[in-house]
Structure P
Amino acid sequence: MDIGLILHGDWEFRVEHKGIRIFSSKVSGSDICGFKGEAEMVVSMKKLISLFHDMGSYYRWVHQLAEMDVLEKNDSTEYVVRQIINTPWPLQKREMILRTGLVPVGENAVGVTMRGEPDYLPDNPKYHRVRHSMGMWVFTPTDHETVHISFVMHVDPGKDVPAPVSNAGMFEVPFYSLNNMRTLVMDGSYNPPYPEEIERHLSIVEDAADKP
């Protein structure tokens, strides 16, 4: 997914709730819309990056996450993860295999890229393997001791989920994930270790302070 499209694409504002703004955008060649969620949080960049490397705590903020495994770790900035996402009965749970990476975005911002690798493992008949998924998180420090967070994703859940149903429910994923993330990073008892080896790949500018 193109970084410029994420930051400046043709997004249609849909709703704002609890300081979280949700947008949608048509995606060429698909009946499923892409979504974008935006929020500002009083948190340091390093704590956000630490949260994304704290795989054991994803259950605390990723919406409807039932299972998660790390399948591959190439270095401190790239992983392959497997996620099982809860779905309403009688649909099978969705199985997503994502390659994630940490990349610089512009002068101070940092991005976490996500791209589906559906053929990384043989299909498991217990789950419906998601064949298309791609997205990105972008963390941008602001002038007000906050970090602006954008969460963009396009997922085709499968032919057993009609496009209107998928599009109607797409707002839940960015809203609940961002809301849960905000609750977690504002928890003073949550202090995931920072992976110092990241400094070999990225220079993190600490403009924001953690909220007590």
Structure Q
Amino acid sequence: MKKPSRFRIIEDLRAIKRNDPASRGMDFLLYPCLHALCVHRLIARPLYCMHMYFLARMFSQFARFLTGIEIHPGAQIGGGLFIDHGMGVVIGETSEIGINCVLFHGVTLGGTGKHRGKRHPMVGDDVLIGTNATLLGPIQIGSRSRIGAETVVINRDIPPDCTVVGTPGKIVKRSNRRVDPPESLPYSAYRELEIEDEERQFQSAHPAHSG
């Protein structure tokens, strides 16, 4: 059973204290991630669920103007999210984020522009995503994974307990054991279906190359 939004906000407050040693006293009230999440959890997301899309977007854009953090009202976010600094973070409509995750500034959870319906990443629990990392498409980000700064992942899944770095992203650690040479990420299930469909279309258009 999902916790009410007010309890998830309490977990967000704890996440600030847990993840940022610079947080002292009452200054957690000044964090832009807290402001953006409060608007999302208490106003924008409830309005979105009531199909009041214009008002939902209006409040999310107001939070974006104030904080530099853009969270679409449709995004589903678990408790304990910490967005460090926050400027330039983009979380798309069908994104899903588990509990106790950390995002640094400039992170994009976006779409490729080719999909309808589910088109943004699904992030597991206890995931850390570094500065300016770009994750595109309806991909799966496994729990306890760590994604390095400037990493780009498109149409590929990240297994649990992995560290991924680079452009394109590659696995450099599995459960704290170094992977040498770095290992390519597996295609997402939807991308494998797209490749199969592309191959069928090619064979239909070029029968001489089939078989």
Answer label among P, Q for the case where helix-only ellipticity at 222 nm (-39500 (n - 2.57) for each DSSP H run of 4 or more, over all residues; to 500), calculated from the coordinates, equals -4500 = P
Which structure, out of P, Q, was Kirkwood radius over Cα pairs in Å, for residues 26-129 alone calculated from, if the result is 13.6?
-> Q
Once mean count of other Cβ atoms within 10 Å over residues 66-73 is calculated for every structure in P, Q, which label goes with the largest value?
-> Q
If we compute Cα Rg over 2.2 N^0.38 Å, for residues 90-185 alone for structures P, Q, which one ends up with the highest value?
-> P
Output the label of whichever structure in P, Q has the greatest value of relative contact order in percent (Cα under 8 Å, 6 or more apart).
-> P
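Upon calculation of distance in nm of label points 7 Å out along Cα→Cβ at positions 114 and 146 from the atomic coordinates, which of the structures P, Q produces 2.3?
P
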Can you tell which of P, Q yields -1.31 when log10 I(q)/I(0) by the Debye sum over Cα atoms at q = 0.17 Å⁻¹ is derived from it?
-> P
From which structure (P, Q) was mean count of other Cβ atoms within 10 Å over residues 10-17 calculated, if the value obtained is 17.9?
-> Q
Comparison of P, Q - label where FRET efficiency 1/(1 + (r/R0)^6) of positions 50 and 122 (r between Cβ atoms, R0 = 25 Å, to 0.05) is highest | Q
Origin of the derived value 1.9 (distance in nm of label points 7 Å out along Cα→Cβ at positions 42 and 178; candidates P, Q) = P
Distance in nm of label points 7 Å out along Cα→Cβ at positions 138 and 170 derived as 1.7 - corresponding label from P, Q = P
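Only the coordinates and a few stated rules stand behind these numbers; no lab work does. Quantities reported herein were computed from a predicted structural model and do not represent experimental measurements. Cβ atoms are built from the backbone, for glycine too; each structure is taken alone.
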